[in-house]
Every structure is written in C-alpha cells, then in structure tokens.
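Q: Below: a set of structures, written as structure tokens.
Bear in mind these aren't lab numbers, they're just calculated from the coordinates by the rules spelled out. What you see is a predicted model, and the numbers here were worked out from it, not measured in a lab. Cβ atoms are built from the backbone, for glycine too; each structure is taken alone.
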Structure 1
Amino acid sequence: MLSDNPKPLLIHVQRGVPYDTAERWQRETVDRLAANPDEPDRLFVLELQPVVTAGRRAKTENLLVSPEELERRGVAFRRVARGGDVTWHGPGQWTLYPVVRLRHAGGDLRRYLRELEGVVIRWLAGHGVLGGRREGLTGVWVGGRKVAAVGVAVTRWIAWHGIAANVRVDPEPWRWMVPCGIPAGVGGVTGLEALTGRACDMDAEGLGLARCFSEEFEFRPT
C-alpha cells in the first residue's frame, strides 16, 4: 500500500535499446538528481539489444568466449560500473534501471538490494510463482534456478543499474559464460514462461514490473 505522500517516479519503458544509450540515460539522470533536489527519481524499464556486461568483480575466466567473438556474433561486450560478475541482456528480458536517491529507498544499500529482489518476488507472485532469495547470493531464485539478477552502482548517494528479469530464456547466450559467476552445479537460469508454462506478453510484463517496483518502494508513477 502506498504511503499518504508517495514520492513521484518518472517511468520510461522501451524495447530495442542499445546498452550504451541505456548507460548514458542513467548517467545523465544521476547528474540531474544530484544538481536538483526537486528532480523526480526515474525508472528505466528496457529490453536491451544483445549485450554481455561484466561488473566490477567480474573474473576473466567466467567469460567463456572472447569479447571479439561476441562482437562477431552480433553481441556487444561492456565493462560496467555495477557490482557482480558477467551476465547477458537482450530480447526476452526486461532490465530495470532505477536511478533513485538512496534516502528514498531507506538509505541503506544492503536493504535496497533486498528490496530490489522484492520487486521480482512480487512480480512472480502475481503469476502464482513463489520466488525467493538464496543465502550468500544475490538475485531471485525459483528452486535452483535464477530468474533475475541484481547489481547496482552508487554515485553521490544515487543508486543506478538494477535488475535483469527473465521473461523468456534463449539458452544459447548463457553457454558463453558462467552467469554471475555461479557454476551450473549451483544454479541455472530460467524465465517466467518456463516457470508458468504459458506464453507471456513482453509489453505487459514490462509494465507489470514497473508497477511492482512502484509498490515495493512506495513511489507514485508519473
């Protein structure tokens, strides 16, 4: 339930976005929020063009093909500011990039990460799927399979980067890496369609994730 005075949130939903554009939008928004205390927080809900990203803690051995080979296959490779290891973004997945002041999210980074996971748990619950967390690991899991990855960056106490939530999963890109540095014996990757056995409408799921984010953090979508 929203509080009596929920914080405004601008939401931008778009498909087919290049990663470099998504990062530029986030950095520009960080600058706006830092410069103007009245600037509303923003949520980008994006289906990215194929890209493999490597976070600050990424280990070279967890990328099983070279960046040059990825480029040959039409997949970009980018080293990024978020925490975590290597992962894939592309069609069939919604990436949520909240650019929010941490004070609007409780002021505690650890709590913020858990609440980002709560967004996905809330989304899955709306489809009758019980998602959860795993001790010592980030993200959202159903059984032994990961349905969403979480990783953030913080600049001037403004959080950016965020959640990658799988709607449908093409297994091929995940063979090019050890996703999030988690070996296959510890956990695999899955998506909403596999979990429900039903086809999903990508646009509806993007809007659903935006709604779940607003509810979890008590924002007022604008």
Structure 2
Amino acid sequence: MSQQDILLIDDDTDLCELLVDYLANDGFTVESVHDGQLGLERARSGQHGLIVLDVMLPHLNGFELLRTLRQHSFVPILMLTARGDDIDRIVGLEMGADDYLAKPFNPRELVARIRAIQRRAAAPNLPSEALCVGDVELHSERRTVHCAGQPLNLTGVELVLLEQLLRAAPQALSRDALCSAALGRPYSPLDRSIDTHVSNLRKKLGPRSDGGERIIAVRSVGYAYVP
C-alpha cells in the first residue's frame, strides 16, 4: 500500500473515468468502483492509502459504508457531497470523514485536498518524545494517543488538532490556525468543518477528572485545551 494508491467509490462512471485519468497525471494509482457494497469490500482490503467516497451509492450508501469501515479502519477518507447540502457534510465529518468536497468540483481542488490529507497522514518530523499534558499522552512519531491510560482511535485530522492544542495549552488557538494545520486551507466562516472535528475530538477525550471540558471554545478566538 502506498499513499499514492487511491480508492474512488462513486456511481458516476463518467466522473470516475475523468478523475482516474486526471489523478494518474499527478502520479496517483486509482481503483474505481461504482457500488457501495463492493466499495466496502475493497476498502477493507487495506490496499489503499486514501479513499474518495461519494454519499449517494447503490446497495450501500456512503454514510453506511463510512460507519462500517470506521469500526476497524482509520484510513483517510474524503467525502463527496452534493453542493449546498450542509447536513451531508456535517454528518460525514461527525462519522469520521477527514474532509469533504462538494460536487461539482474542479479536479485540481480534489488533488489539493488529497495532498493536504497526505501531509497530515505522513509521520511528522518531530522529536519522538511523548507530548504529555495532564493525563493525555501523544506520540507524534507513532501517531498514538492515550487518555487516562486508555488508547484513543483518532482520525488524522483529530490527531493534528489535539497536538496543536496540547502544544499551545492553555493558550487559545484561532480557528484559522487550526484549519491551516489540520485541513491545509484557510478558515472560512461558512465552513464549519473545524468545529465538527473539534466536537468529535472532545467527545473521544471525554471530560476532565473534575468534570470540566478538556477543550473549550474561546469567544472571538477559537479553541483552547484546558490542562
């Protein structure tokens, strides 16, 4: 498996043909399938470094596929959603998608999103020592996180967000800084992706021992981790 190996799951065969050719010119090897059930089988094979997943699929829709796959795999997933359908985007992110792209889109934007996800997924060039804040221990090199002694299964976006927040704690980081680090793009007030990812991370971490939230929203700024 290589980061350049992509699984494209979309029932629009014309779009798939276009994207397979376009991504091949950027050095990617793309396997395309047009059925949700078959897509899940191929996704479970572990042969792909990233999955591009459409919401509307025959036999098994994208949400069901994502939910099932996330039970045992944290391969990066980019969801394709209908233009203007905020519900699909939010649901996809809440269920563990790393990012989304609304149709119709420019293939160049798809490549940019894929590259951003790949940069996050690559092992960071940071010291191998553990980053410890309270009862949270994060190993950047190993890409592992323990909270109160228990391992946490985080997506690539969630791991980057947590690392940024822990390193800054207890100072707040702006949404723009978090969006740039975790999603590889500037923050837009109309894009609630970063807020959804922070919400997912907060749920996985659970409350502090005193019952308070570990990650708090700072008005007009962004978010802060509270040790």
Structure 3
Amino acid sequence: MMHDQDIGFQRSLSVPALASWEILSVVTSVLIAEWIAAATVGINKLVIAIPVTLAFVFMILSHREHRESLKDLGFRLDNFVAAMLMLLPPMVVSTLVFLVVGGLSGSGIHPLRWSISRPLVVQLSLGALWGLTQQYVLQAFINRRTMLVVGRGWVSILIVAAIFAGLHLPNVWLAVITFAGGVIWATVYQRTPNLFALAVSHSLMTWVVISTAPPSALHHLRIGFSYFG
C-alpha cells in the first residue's frame, strides 16, 4: 500500500521531471542487461531477462498511469499506409547508399548474409518482431516521454536517436547507423505514430545493412560486453 509521503512525492514531481525519471529507469534497465548481466551470468543468459522484464512491467504500468491506449502508442492499422509512405523515401535513399558502400568496400552484396539457415521471409518476419519490440520501447515509451520533457520536434527527435545509438555502443559503426535510423523513425512516429510500419522498416533496413556493409565494420551486430567476446 502506498504511503502518504510517497503520494505526496509523486504529486510534487512535474510532468517533465517524472517523464525524465521514467526514461532514465528504462534506459538503465537496458544498459544493465547489455553490460552487467551479460558479463556476469556466463551461460545462464536467462538472468538477462530480469532487468528487461522489470523494464517492460514498468512501461506498462506507466502507460496505464498516463492513460495511453494501444492506439495512442501506435498499435494501429488506420495510418499504416501513411506511415509507410513517409518511411519509403529515406529507406530508398539509405538502400542506395549502402549498395554503393557494399560495392566500393569490396564486401559485395549478399542478400542471404543475415541468416543462411533460415529462408529470407522467415528471417524478415523474425526481424519485424524484434523491430516491433525495439520500436515500442524507443518510440511508444522513450519518444513519448521525451516529448513530455522537451516537446515535439527536433530536440526530442535527436535525444531519442542519441539514446538509441548509445544503447548500441561500443559498436561505433552500428551506433552511427542506429543514430541515423533513430532520427528517421522518431520523426515519422511523431508525425504518424504506427509501430507496425516502423517494425517493417526496421527489419528491411537491418537486412539491407547486413547484406551490404562490411561484416568487419558491423562486428556481428554485437553490443555491450558481448562486443568484446
């Protein structure tokens, strides 16, 4: 049961201050999973699920507290086409850039590099599910809370992108790529919030990057302490 002083403390926090603490809590949980848990649990990777699960429980409770519906968060279909149309131009430009990178770097273009053991359609579907999870955390929670702190627009977009990139360190090239992707996805979400469209974009662009960028630069997409493994 919540004590009176706890209720008074919550009421004394302004909306931007509370949103800042919410962002910090979730980002800290992810960092713990990436750096501390992954480095200390050895083969028992299930321990990593503890901070991740706590973060998701916290986000769900936060949505209830803020009275955010699934539609508010972007779990909707009515604006799916509109969001995809906004995503299409930067996706096409990015694809062309990575095709040039693949050609000039000598790494070549290998459409099946992402997973040789799975059919491409299966891998893209799994990538979309993973992309949906990441975009939910990044957009439906971090982006929305960031807008409560600094408002809608470029400041909040750049903050969201910087957080997304920071969570991919110490993989420098992956951090650069995710920062660019974070800017695009955060911009589209603020204008037309649809997590399904972002998940599709996330999966397709991951496939493009892996198929074209030099594997040595991507370092097998490893982040956190696993980067050094």
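Q: From which structure (1, 2, 3) was FRET efficiency 1/(1 + (r/R0)^6) of positions 104 and 176 (r between Cβ atoms, R0 = 25 Å, to 0.05) calculated, if the value obtained is 0.40?
A: 2
Q: Out of 1, 2, 3, choose the structure whose coordinates give helix-only ellipticity at 222 nm (-39500 (n - 2.57) for each DSSP H run of 4 or more, over all residues; to 500) equal to -9000 when calculated.
A: 1
Q: Comparing distance in nm of label points 7 Å out along Cα→Cβ at positions 24 and 184 across structures 1, 2, 3, which is largest?
A: When distance in nm of label points 7 Å out along Cα→Cβ at positions 24 and 184 is computed for each of 1, 2, 3, structure 1 gives the biggest number.
Q: For distance in nm of label points 7 Å out along Cα→Cβ at positions 56 and 88, the calculated result is 3.3, so let me know which of 1, 2, 3 that is.
A: Numbers: 1: 2.7; 2: 0.7; 3: 3.3.
That value comes from structure 3.
Q: Still on this model: Taking relative contact order in percent (Cα under 8 Å, 6 or more apart) as the criterion, which structure among 1, 2, 3 has the greatest value?
A: Across 1, 2, 3, relative contact order in percent (Cα under 8 Å, 6 or more apart) peaks for 3.
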